[in-house]
Structures are given as structure tokens and as C-alpha cells.
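Structures given as C-alpha cells follow.
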Structure I
Amino acid sequence: MPTTDAIYAAVEAREEEMGAFLREFLAIETENPPGRNYREGATFLAEAMRPRGYDVEIVEVPTDRVAEHYPERTDHERVNVLGRKGDNPSGRDEPGERDDLGGGGEPRESDEPGEGDDSGPHVHFTGHFDVVPAGEDWTRDPYTPTVEEGRVYGRGSSDMKSGITASLFAVDALEAAGVDIEGSITQSTTVDEETGGFTGLGYLVEEGYVSPDNTDYCVYTECFDASRICLGHRGVLKFHVSTHGEKAHGCMAHDGANAVAAMTDFLTRIETYEADLHERTTEQPVTPDASRRADISPTMVDAGYSENVVPDRCRATFYRVLVPGETVASARREIRELMADTEQATGQTVEYEEIMFAEPTTVPADCTIAETYTDRILDFYDETEPVVSPGSDDQRFVVNDAGIEECIVYGPGLLQQAHVVDEYVPIDQLVTATKVMAASTADLMGVVE
């Protein structure tokens, strides 16, 4: 039976190859919004998987489904990639076939991992290959990746093309070390996480590509660094609120109804609401500690036509963060109550428009995959503690919608490098995370000494 040392040595032997692969991957400008070059990114990944023995499927999202979530971006195709190797889950859904999971937000009961007629557990690695726009002020070209002082620089290096690189090379190392895949390994690489994930991993879950019938363990390879696992994330509700008044000339303001004044009333109520939210805390290990509370922030305000016109419309945008234990439904209800108070106080109409939402998600620290990864992380670090993300990510689709509790977040990228200028990932983090992924997968399959 292969040893852990052999697996780690196989990863180390691929360090240079991993770096070259990551740099080539980073050079593809898959910015979202708007969803640029997804086809090129998907082709690159499919061509990387096929020679590795994966059965690869390109999963294209129908335009009408894209329009449901991103109506202004239907001119950009949404393309996901799914590759599987090993045993096809016996008696389990083929990709694209599924039972109705209901989307109820709670993990549903399923067989214990590895139960049934199939030969072993079915391990699924998933990550997104869209990146946020690079923006300005970089000191290097964000899409001409460079290696400097043990770091790979480029947009998406930490968030999160390094995570996809690590999971691919982890399986390479297993096979090079002589590990026989028991069960199956699936790699899914998806789009649109940066704008909600509904046409990426969310779509794969809806269509049955990820379900308890074909997935026992799932690792979402988002950036939290190689030293710790992430058990979940806070929730979010993004929305607009608009107040509607009546135009008038500024010299006869009494003839109008100022929508900005009504919005000021609403923002004052939001300020009080914010203070109340800060009293709602969680015992979950959200990082940083200051994020262990609910919150709301007004992030944009738009109103007015000219300095001498009383505005009849004002729109503000809000970012509401939910802690585990809260629900999106209750957050919506609280916002609408504040809107009703403003309508009563000002006599103006107040309207709500939702942008997107994500329910809070957490899994137990003592679930099998969490404990397995924690044990392997301790091969490289003296101590480790699990965390919960301050922001939302695609893990919620696997846990809440697919009903798979055995799902953690683990990847080499650095959280503090996500979305920043001169983004980088340390090469040693990439190597360590790949080792942990490889050895943990072997542990879950029971094929390593």
C-alpha cells in the first residue's frame, strides 16, 4: 500500500509543473463581470483533464437561465466543466439526472459515504475560474503572471485558480505514488461565483451533477490558506431601496416631494437597525473576530437631475450580512418593516428590489471530511483551528441545496489577497495544500498507510 511520504514526494516532484500550469491558467482573462473568456477558460481546463483520464463534460448554461440571474449579460456564454474518473457511482444519478431536492436549505439525509453497491467513496473537488476585474494601480500586468520571491502574481492567483490547480495535481500525485482510486474523483470548475454562482455551481447542483447520489465528500477549493479548513460562511442579502416623490423647481420646493428627504428618513432608520444587528452575534469561528455579528451597510446612493430640481426618485443600495441562525426571509421582513415606517412618516412610496441572496451555511467541525483534512494539516503546522468565512461563497449550493453535509472549504490561496491589487499566492502554500488534498483523499478512500 502506498505511503504518505510517497504521496508528498510525488507532489514535490511536480512543483515546477504546477507553477507553469498556474501561470498559463492565470493568463486567461476570465473577468466577471461581465463573464469574459469563459469558453477559453473551460477549454483550457477540459484539455487539462482529458489526458489525465477524466471523462469530461462541458456544461453550457442555456441563455434563458442566464437571463434569469444576469439579464444584462446574456451576450456572454456561461460554460462549466465537469470531469470524473474512477467508478461511476452505481445506482446513482448520471450527470444531468436528479431527484427534486426542493432547495429547502437544509441538508437532507442520505446513505453513509461509501454505502451501496459502488466500490468506494465519491470525492468531489470544485472551484470557480471566474475572477473579479483587475482594475488599475497594479505594479505588474495582472494577466502576465510572474514569479517573484516565491510568489506567483496575477489576478486570480489566490482567488482561486490556485485552488483548482492544487486539486488537479493532488490527484496526479496520488496516481504517481501508486494509489488506486477507490470510488471516484470528480473535478468541477465553474463560473460566476463572483456574482452569486447561480449559473455556475448552483446550476450544476440544480441539474444533478452534484447530489448525494454521486458525491460523498466535497472540497470547495476557495482561498483560506493551507493551514486551516473553513466550515461555512455568513449569509448576504443585496438589495436596492427606492423612494418616490414629486419633482418641483428648487425655488418652489413646496410644490414637490423630495425623494432624497424620504431616503434620509430611511437611512436614519437603517442606522438604528445597524446598531441592533451588531448585537446579534455568533459563536461560530467567523474570521476576523469583528465579523462575528450581523451587519448592514448602505453602499451606493443615486438621485437628482440638477441642482435646481427637487428629485422625485432616490435609490440606495444595501449589503446586509447574516450570521448563522438568521434567515434571508427574516432579513427581508425586517427591511420591509423599516420601509413601511418611512412611507408612513413621509407619505412617499418606498420600493424594494432584490439583487441576490445567500443563506448562511455551516457544517460540523467533527464531520468526517473536516477531521480528515485537519489531521493532515497538522502534518505541516503545529496547530490549526477551523474558521467560518465572513462572506458568502458557493459552498452553500452543496450544503444547503444539494444536501451534502460532508463539504468543507480548503485551498492554498490567501483570503487577504482576494480582490486586491498585485494579487499573489505563495508557492509553498500551493505545494502544502496539494499535499493535504492528496493525502486526505487517500485517507478518505482508505488506500494509504
Structure II
Amino acid sequence: MKKQKITRRKFVQASAASAAMLASGKLAPSVNARTIGDRPNFIFIMADDLGFADVSCYGQRDYSTPNIDRLALDGLRFTQAYSNSAVCSPTRTALMTGRYQYRLEAGLEEPINDMSADVGLPPSHPTIPSILKKHGYSTELIGKWHLGFLPEFSPLKSGYEKFFGIFGGTAHYFDHGSQSRTPLYEQDVKIDRVGYLTNLLGDRAVQSIEGFAKNKKSFYMSLHFNAPHYPWLGPDDEEEGKRIKDFIHYEGGDAKTYAKMVQSMDANIGKVLQALDLNGLTKNTIVIFTSDNGGERFSKIWPFSGMKGELLEGGLRIPAIIRWPDRIAANSTSDQVLATMDWLPTLLQAAGLEADPMYPPDGQNLLPIILGQMPAVSRKIYFRFRAGQQRAVRDGDMKYLRIDQNEFLFNVVKDPRERANLKSRQAETFARLKDDWEAWEKTMLPQKPGLGNHRHPADALADHIGRTNPKK
């Protein structure tokens, strides 16, 4: 079959129609008209602090991640995916609600911690699992919650029927018993389990899949690994774990240990995919793999600069893969710009459902693009981060960025490392995006007072020269 020649006029018309359809949320009837019998299952796998090129299908060459690569070979890989924030609990707020996290108090915490124990995701706010649960789905979270602490907040209060995991932002990979600093929970009860945490989460996911298969009920399972978040401990590092006092672990870790952490997560993802195969669930299960923000100290973030806690591309760009056999073209890629908040409207549409009209999503339904029904469309996405008074907006290929009082304009497609500052050469674009950010900011909750602390000041990381935190 010969490829049809597309003129510039036809391409512009198709792009305009695509944007209009995305804005309206309307899809082809074959996607919208879902009955209970043919609704897809969902497994949403989220890594913690995984950098853009930390898996081999995104450029890692020092080690391999064959199971994550399998998802990419069988599905679609996004090349321009963004986390909603440069740290985790704000991004998780956006994931659960489909909205800019700055609309909720929980999203103002960067991140939620022991000092903000009275803040969390409001149980009254609709979420992906609560909407799916309302329409007959079984829902379960395995792994990291990080959206508020008991007794006010819990996965069980926000749409999940079952929970096995941790409440906070980090955990010890071996010392996670009921008396530890970071206990493991079953439902809302502390429990004791022995083993490497990544393995425990993977094993529980396999058990849950077997249970879903027996019940023959549609399911939404969140598998939110804490890996490869610090402390830097691989599966064989239990003795090193006994030495650690400070989980942020500035005095430890190396690239070899980090590789083992990522590979352990990949192996457990392999067990999950095998469980789907063995239970005949692969064909009708949508599997997503992504990360909550950009990479940490030992991550590979090439070709970007920056890291977690920064609005440079390296702090925001993440891997994102979606597989749905026979519906999504295998071994495909998309340069569509995607943000974490897009998953709620996208996955609900895959189930033939809509978001709660009282809480309209800021994210866009990208399912028509994922299914190949329309071409990619231009996006405008806003960011802010309290530390360093950071702000950014990506509009098409252009990005306005401010860190402290320094301002920039980059073409992040041509210049992904953000080196060529175009603010003088393209002064009108610079001024427009800066004004757009100011206008958007007025529609969000105000940031918390104060300057906020940098994740990695100069006295912690040698390449962060001049970055100091305000004195307390």
C-alpha cells in the first residue's frame, strides 16, 4: 500500500481537528461504548525517582531492563513525557486527581513529610481508583502512598479497596517491620514481613493478579515501587542497611548499587507480566510504566540537565510506556507531550467512563493519539517549585524557565540540555510565556510562604556550586 501524500494544508486541518476532539473529550464510538464484559483491566506501575534514561529502552547501556523493554516492544513509548512536579507527592496528587496539584493543599507540600502530617489527599476528592471502584472495578494499591498519614488520610479513604505498602516518602529496604521508622502496612495496620521490599511488593502483585483472575472482575492495580529511591541498597546489601542512620544517604551509594536496584524492580515487573500471561489476562490488561519525577544522584538523565527537585528537563522528563495488546501498535513511539495528570482522563476513557464534572481534570485525554486515531497535538503545561522560586511553562517546543532570579527561554526539542538561552533573540516569545505563567499562577492556590529548601544544596552535592538554603 502506498502512503498517502499529506499536504501542509491537510496536516494543519487534521491537527486542528485533533486538538478540538481532545478538548471536547469525544472519542470514536468503538472506544467510548464499553460494556462491563469488555472493559480493560489496569496495572499502573510507577517507579520512584527513576531518571529518563535509567532503563535500556530509553538509553541505558550499562545494564539491561528486559522486562520494561518488553513493555515498550509490545506497546507505545512516549519520548516527551513529563512528571507534574520535580518531587513525588505533588506528582502523585496530580496522578490521582487528573488536575494540577496546586489546586489542592496536598500538592503544595514538596513533598509531604512528618512536618506536614495534617495535610493529605482529601478523601472526598474523586480519584482514578474511586471512580473505577464506583463502576464495579476492584482496586488495590501495592507500594508507596505518600499522600497523607493516618488517621485522616489513607489509600482506603481515596478509592482503594486494598493496600499493601508504605505511607511515607521513603522506606528502608530491609528494616520495614511494625516497630521500624518506616513500617510496612496491610490495609491500615502495621505488619511484619521479612525480605527486600522491592521483592515483597512484586510478590504481592503476583498474588493479587491470581486473585483477580479467580474473581473474574475488572481491576485497577497500582504497583508503586519505592525503588530506586534512596537509601541506596540492592537486594544483597542488608549489612550496609544496618549501618545507615540517615535515609537520604549522602555518604553512600554508587552506580553499581543503583543498577542492582533498578534491575531488581525490572525483575519484579517481569514476574507481574508473567502472572498476566499465566492467568490469561494479558490481552485485556492495560499496563503503564512511568516514574514520579526525574532522576536522583546516580540516575542517567541524558540528554537533559538537572535532576529531582529542579524544573530543568532532567528533573521533569520521565520514561512512560503503555501496552494494550491488539489496540495499541506494538513497538511504537510518540512524541506527544504527556503530563502525569493526563492519565486520569485517558484511562477513564479507555474504560468508557468520564471524570466527575464537579472536579474537571486539567489533564487531557490522549487515548485517540495513543490508539493512532489522530496525530500528536501541541501542549502548554505549567510548573512551579518553591525551592529556588522556580517556575516554568512548556508551550509547543519552547520553554520559559526561572530559577532564583535567572530567567531563560529554550527550544527544548532542538536544545534538550537547555544551554542556548533565547530570551533576547526571541523576546516576544519570552515575554508572552512569562505573562502566561503569571496569569496561570493566579488560578492556582498560592505557594507556601518562605523560600523552601533545595533538595541538594552545595554542601551536599559538589556540582551544585553556589546553591544554598535559607538559614532557619
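Here mean count of other Cβ atoms within 10 Å over residues 140-147 is compared for structures I, II. The highest value is that of II.
Computing distance in nm of label points 7 Å out along Cα→Cβ at positions 228 and 252 across structures I, II gives 6.3 for structure I. Among candidates I, II, the computation of semi-axes √(5λ) of the Cα gyration tensor in Å that gave 43, 23, 21 used structure I. When distance in nm of label points 7 Å out along Cα→Cβ at positions 68 and 412 is worked out for each of I, II, structure I gives the greatest result. For the structures shown (I, II), distance in nm of label points 7 Å out along Cα→Cβ at positions 316 and 332 is largest in II.
Each value in this text was obtained by applying a stated rule to the coordinates, not by laboratory testing. Just so it is clear, the structure is predicted and the values come from calculations on it, not from any experiment. Cβ atoms are built from the backbone, for glycine too; each structure is taken alone.
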